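Q: In the part that follows, the structures are each spelled out as C-alpha cells.
Computed from the coordinates by the stated procedures, all read-outs in this text should not be read as laboratory data. Keep in mind it's a predicted model, so treat the numbers as computed, not measured.
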Structure I
Amino acid sequence: MAVALDAWRRWILGEILAVYLGIAGLLAHYKLFWNDELFTVYIARIPTVPDVWAFLATGVEQTPPTFHLLSRWVIHTLGEHHVTVRLPSILAVGVLGICLFVVVSRRTSPAYGFIAMLFPLTTQAFLYAYEARPYALVLAFSAASLLCWTSAADGRRRALSLAGLAVTLAAALCSHYYAVLVFLPLAAGELARSLDRRRVDLGIWLAFSVATIPLFVFLPLIQSGRKLAATFWARPQWQQMADFYQHVLSPASVPLLVIVLGLAVYGLARASDGGKSAATGAAPPPRHEIVAALGYLALPVVAVLVAKLVTGAFTDRYALPAVLGVAIIVSWGAHQLLDHRAALGAILAALLTGWFVAFVGVIPALQLRQVRAEPQRVYRFLQTAAPGDQPVVIAGPHSFFELTYYAPPALASRLAYLVDPAAALHHVGTDTVDLGMREFGRRTGLRVEPYRTYLSTHPRFLLYVDRSPWNWLLPALSAAGARFEVVALDGPGSLYLVQPGPDATPAR
C-alpha cells in the first residue's frame, strides 16, 4: 500500500484537488454575496488605484490595497460573478492543501499528507474558500511560507526556498495585516533549530526581515485604521482564546471523533496482539518543526493578546492560520500512533474525503440553493407593499448593502440608508459600520444619506426593518418620539410608515 500510494500520489493529489475545486465552485455559484464581500466588490469598482488608496486611508476597511487590486483585476478580466470574484480564494485554499500535503508527507508518507490536506476542508476555515475576502490568501501564503521554511532548513534548493520564504510571508502581509502573526510560529521554530544547531541561520532570519517590508509600506493605512480601534465593531474578549477552537473546529468534530475512535480501536487491537508493531523505523518530525506546528496552534491566544494590548480588534478569522497547526499535529500524531501504516492512513483520508463531499459540499450546496430565493421574496414584498417610486429606507446596513446589490434596478434606486455615526455609537455600541457606509455613499453612488438631513426633508417615509444587529435607526426614532404605522409584515421583515416629528433627532 505504501509503495502504491507513493507511486500514484500525484494522481490522487490531482483527484482530491478536482473534487475540492468542484465542491468549492458549486458552493461559490449558489452562495449570494454578503456584506463583507460586497465591500470587496464596491471597492473594486472605485475608478482609480489612488482612489482605492484614499478610501482605505479613511480607516473604515482595515485591509491592504493589494487584495482589492487583485479583485479589481479579476473582475475586469473575468467579469463580476459569484465564482469569478471568489476565484482567488478558491485557488488559495487549493494551494493550502498542496503545501500541507508536501510538508507532512515529507516526514511521514503520502497517506498522511492527504489527511493534512483534507482536514482543513472539514473545519470552519473552508468557508473562506468561497468568500471574496483575503483570509483564504492568508492561509495559502502561510502554508507556502511553512513549506519554504522547512525546505530551506533541509537545504532543498536553498536559494529558491529562501526567496520563496521572504515572498510568501510578504504576500501574506499584503493580504491582511493580522498575517504578521504567521511570523511567530516560524520564528519560534527557527529559534529551536538554532539552539539545536548551536548556530544561527542568517539566511532564514534575513528572509524574515525582508518579508516585513509591506508593514512599512502600508503603515499610513494601518495608522488610519488604529484611529477607529476604540469603537471598532469587533472588540476583543478574553474568552475568545478558547472560543476560537470551538467555533473553527466544531464542523470537524465528527471527523475528529472518528480519528480518535479509530486510534483507540487500533490501540486495543495492538494490545490484544501482544503489542506488535509494524513500524517502519521512520524518524519523528524534527523538533523545530514540532515547535512551529505548536506555534500555529497557539495563534488564537497570541492574537487575542495583541488585540487586547495593541489593535483593539479581533474576530476568529484573524487567527485562521491556527488550522495549519491542527492539521499537521493530527496527521503526525496519527502517523505515529498507527505505526506508520499506509493502509490505515489511506482509510482515514478516504473517510475525510467522504465527509467533505457529503456534509461540507453537497448538503450545504442544496441549502444555499434554497436561500438564493430569499432576496426575491423580500423584493416582491417591498414592490407589493410599497408600490410606486417612493423611497424605502432600510434600517440595517448589511441588509441595505445586500438588498441594493441584488434588487431590480427600479427598486434598487428607491432603497436608501440613513447614516449617523454618533447615533449608531449610542444605540449599538459602534460607529465604524456607519462610518464605512458613509464612505461608500460618497464614492460608489449608493443612496446613503445623512440622518438629520433626510428627516428634515421627509416628514413621512417608509422604513423596512429586519433582524439586523446593527439597526440603530429604529431605537433612535423611537426614543425621539416618532410615530410608526405598520404597512405590512413579512416574516422577519416589517414595513412601517414613519412620521419623525419635529423633535426626532439622534440621541447622543
Structure II
Amino acid sequence: MLLPMVYLAVRAFEADGATLFEIVFRARNLVLLSNTLQLVFCVLAIGTLIALPLAWIVVRSDIRYPRLVAIIGVLPLAVPGYVMAYALIGLSGYYGFANQFFGIRLPRPEGLFGAAAALTLYTFPYLFLNIRSALLDLDPGLEDCARSLGRSRWNAFWTVVIPHLLPSLLAGWLVVGLYVLGDFGAVALMRYEVFSYAIFTQYSGAFDRIYAAWLSLMLMVVTVVFVLMEARLRGKRYARVAKGTARRAVPVPLGRYRPLAWLFIAIVAATSLGLPALVLTYWMSMAGTGIDFNEVGQAFLRTAAVAMPAALISTMLALPVVYLTVRFPSPFSSVIERLTYMGYAVPPLAFALSMVFFALNVAPFLYQTLTLLIFAYCMTFLALALGPIRSRMLQIGPRLEEVSRSLGHGSLDSYMRVTFPLLNKSMVAATLLVFIMIVKELPITYLLAPTGYTTLSMAVFSRTSEGMMAQAAPYAAMIVVFSSFFVGLILRYEGRK
C-alpha cells in the first residue's frame, strides 16, 4: 500500500526548485480544484435531494409496494457512471434516441451539467441505502416526544430526524465524494476538466510525468481532507441514554400527496433505469447484425481473466487482516486495518499512476503485464473484501476455537477446522463484490492494461469517446447485466432479518 505512494512523492520532487514552484503555483491548478469541488458538491446536493425523500417514502410513509420502491432506489448501482454518461450522450444529437423517436434534437450534454447528471444518477443509491438503514433503526419515540411538545411533523423532521441521520449522511457523502474525486470515465466523456481528467491527459498526451505526479498528489490531498472532515463531523454520539424498547414507526399517510410521491418515484426510475435501458436497446438495434458477439464475448473473457484472480486474491489477503484485527485488537492491528483502506481511498487514477511510476523504476519487468494490473486491483479493492468477512468473524466469536484447542488441536488447525468453514458464505460474498467492482472499473484498467488487452469498460469508453455509439452498446449492456449481480448481492443480504 505504501510503496507506490512513497514513490509517487519521490517522482514529484525530481524537478528543480524553479520548476517545482512553477508547477505547484500554476493557475490551471486552481481551475482544476474549483471544477473538481463544484462537481463533488453538485453530485452530493442533487443526490441527497433524490435519496432522502425516496428513503423517507419507503420507510416512513404508507406507500404501497415499498419493496419495489427500494429496488428502484438500489438498481442504478448496476449502471456504471461512464455507461450513464454514454446513455445521456446517446439521447442527444441528430442520430440520438430523442430525435429519432420524438423529433426533439437535444444538445450534447457536457461540462459540469453533463458530468453531474451522469454521476448523480449512478451514485445516489449509496446515499439511499445509508439513509434507509438509519431511518429503519431510528427510534420513532424521539419524533413523538417532539410532537407532544407542540412541534409540527415538518418541524420535528428537521429538528429531530435530520440531526440523527447526520452520521449516515456523512458516510454516504464520503463514499460518493471519494468516487466522484476519482472518476475518470464520466468526466472524460462529458469533456469536463477536473483533476482526474487532467492527470490522464497529462500522462498520455503531454508525457509530463512530473506534473502528472503533482496533480495526483494534489488530488490525494483533497481526498484526505474529505476523509478528515467526515471523521471530525461525525464525532458526536447519537445513542439513547436510557433503556427501553423502540416500537415500530406508524406509517405516515400520504393522503393527497400520494400522486406526487408516485410521480417522484416514476421520474427517478425513468431517468436512472429507463433512460440507460432505452438508449442501450436503441443503439443495439441500430447496430443490428453488425454486432460482433465474438469480440464482445472475448472482451468479457479478458475482463473475467483479470477480475476473477484479483477477487480471489483480495479475499485471501483479507482473511489474515480480519483475523488479526478481530482476534487481536491493538494499535498495531488498527494501523494495518487503516492501511488496507488506503488503496480504496486514493483516487483510482492517482493510484494507477503511482503503480506505473513504481513499475518503471523498481520492477520494469512488471510494466505492461497482467500481473501488475491484478496487483493494482487487489490493493484497490482489498478494503471491500474486508466488510463481509469481518461482519461474519465478529458473529462467530472465539469460543469455538477455544473448545477446539482444549481438545488438543493447535491454533492454525482449530482455525481451519472450525472458523474457516463458517466464513465460506461471507468469503463468497466478498469475492463476488470485488469481482463485480473490477468489471466496472475503468481508470486503473486504462492505464495498466497491456497494449491490445481490451476489457469491457475500455471498449465502452474508447468507442463512446469516438462517437461510435452503436458499437459501444453491446459492451455497455454486458457490463450492466453482470453488474446486476452486485445489486442482487446487496438486496439479498440487506433483506435478511
Structure III
Amino acid sequence: MRWVVGVAALVAAIVPACAAAETYDPVTLTAAEILKRAGDAVGKLQPGAYIEVDTTHGGGVDLTTTTITSGKDVETTTTGGGFTWSSGSFFGHRWEQDRNGVVRMVSDFRANEDPNALALRHPEDPQYRVKVLGETQTEPRQYVIEANPPGGVDCLYYYDAATFLLAQTVSYGRDRYKHVVTYGDYRNTYGLMNAFTERYSDGRPENDTTTQVVSFEKAAQPVDLSIPKTRPIYAQPSSGAVVLPADFTDHGIIVRATVNGRGIDLLLDSGASGLLLDPGIAHDLGLTPVGRSRRTIGGGDVDLGSVRVPEMSIGDLHLHDVVFETAPLDLPGDVHRVVGLLGYDFIASGLLKIDFKARTAAILPRASFDPQALSAHAVPADLDDGVPRVPASMEAVPGHFLVDTGAFKMLVFRNYAEKLPNKTGELAQTSILTVGGPMRTQIVNVSDFAFGGALFQTAEVTVPERSTFDIADYDGIIGRDALSVFQLYFDYEDGMIYTKVNR
C-alpha cells in the first residue's frame, strides 16, 4: 500500500543531489531521438486479449501477479501472504482495489502535473531539464538520459546502445536512498518486447525484490475487465446516523474501537491512505503481521507489514476480517494512547460527517444525504493516493492541498511557500513529531487563505524543511486549525468533500 498519512506519520527526508560519478563518451543523438527509438524498440502488442503471470520474491512474502489486457483495458491482481489487491483501467477509467476490497477511482492527475512524467513526454522542452549524459564506457554500452525537472526528482535512464531497450533506471529520491530498477531477459511476446526479469533495490535488504515473468499467453476466451464493486468494511446505515465514539482532543479526533475484547484508541485521519496499527499492539491482540518492508516515515526508517483483524467494533459499527498495515505508532495524549489510524478504507466505506463545533463524528445514510438542502459547499477531491487532494489558494496563488484531520496545524510545502508574494518572514523555528522522529520546521504568516467557501484573512502555517513534502502533487496540508470552523462531509464515493461553515 502506498502510504500518505497525516502529520502524525508523514513521510519526510532530505533530497540528496545526484551522486552519479560515471564517465561517458559523447553521442550525437538527442534525448528525444533516443526515447523515440526506445519506443519503437519496445514495439506494440498485437490486437487481442492476453494473460501475463509474474512472481515476485522479497519483502518477506512471495507474490503472484496476474495481468489481463484486452486492447486498452487492463486488470492486474496480486496475491500473497493471505491478501489480494488489484488495479486496472476500463474504458479509460483507472481504478484500484486494496486489500480490504475498497475500490477508489484514480483521476490520474500526475500524468498532467508530475514534472518527471511531463519531462519524458516533452524531452525537447528546456524547462524539464532532460539531457543526454552520453554513452557508458563499460560493456554493455548504454545511452544515459537524465531528467531532473524543477519540483521533480533526479532520474537516470539507461538504454542499451545496440537495442535501445531500457536496461536500468536510477532515481535519487527524497528518502535519502538510491532507487535502482534493472530490466533484463527481454523476449518478444506477440509484437511487444517484454522484460522477463526485473530487480529492485534501494540499499535496504528488506526491500530487495526480484520479479520474473512466468507466462505470457493469449487468452483462450473473452475476458471481463469491468470495474469491480467496492466492498465496504462495515454495513451502511439505512436510516439515522451512526454516531462514532469520538473524543475531540488537542491531539486529534480519537475514536474508541474494540478488538478481541480490548479497547484501543485510533486517530480518525483523513490524511491516512489506509488503516494502520502499531505492531506491538497487534502482537498484544494475538495478531501476527505478514511481510516486511522498510520505509522512511517522518524522521527515520520503520518496518511495515500487514495484519488481518478478524473482529472489530466501533460503536454500533461491526467490522470483519479487516486488513491493517502495521508500523510503529504511539502518539502522545493527555488521556488517550493512540495506537492506530482510521484512514481511507474507513472513510470511503460510508459517508462521514465531522462537526468540529458540535464535537461529533457520524456515518450518515447515503440515501437521505442532500448537500444542497444543507447549503453545503462542494469541493472536488482527487483520491489517487487514498487521501483527499483539493483545490485551495493562498494570496491568490492556486494550489492543491491535502485535507488532513490528523494534522493539528496547516502546513505549506516549501516549493509552494516560495511562490507566495506576501508571506511574513520566519516567525519561529520548531519541530513536529512524526513516526520516525522529530522534523524541523519554520512558522510563517500568510494571508487570504481560501478553501471550502471560506476566506481566512490571515493564517499561521508551518513550513517543513526540504523533504518528501516538497512534491509537485501537493502544495500543503489543511489541518484541524482551519478545518475546525467547518462541518465536513466526506463523500468519497462521488469524489467530493462538502463543507459548511459553522456559525
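Q: Have a look at I, II, III and say which one yields 39, 28, 22 for semi-axes √(5λ) of the Cα gyration tensor in Å, as calculated.
A: Comparing all candidates, it corresponds to III.
Q: Among the shown structures I, II, III, from which was the value -19500 of helix-only ellipticity at 222 nm (-39500 (n - 2.57) for each DSSP H run of 4 or more, over all residues; to 500) calculated?
A: I
Q: Sticking with this one: Starting from the value 17.6, 51: which structure in I, II, III was Rg and Dmax of the Cα atoms in Å, for residues 86-261 alone calculated from?
A: Structure I accounts for this read-out.
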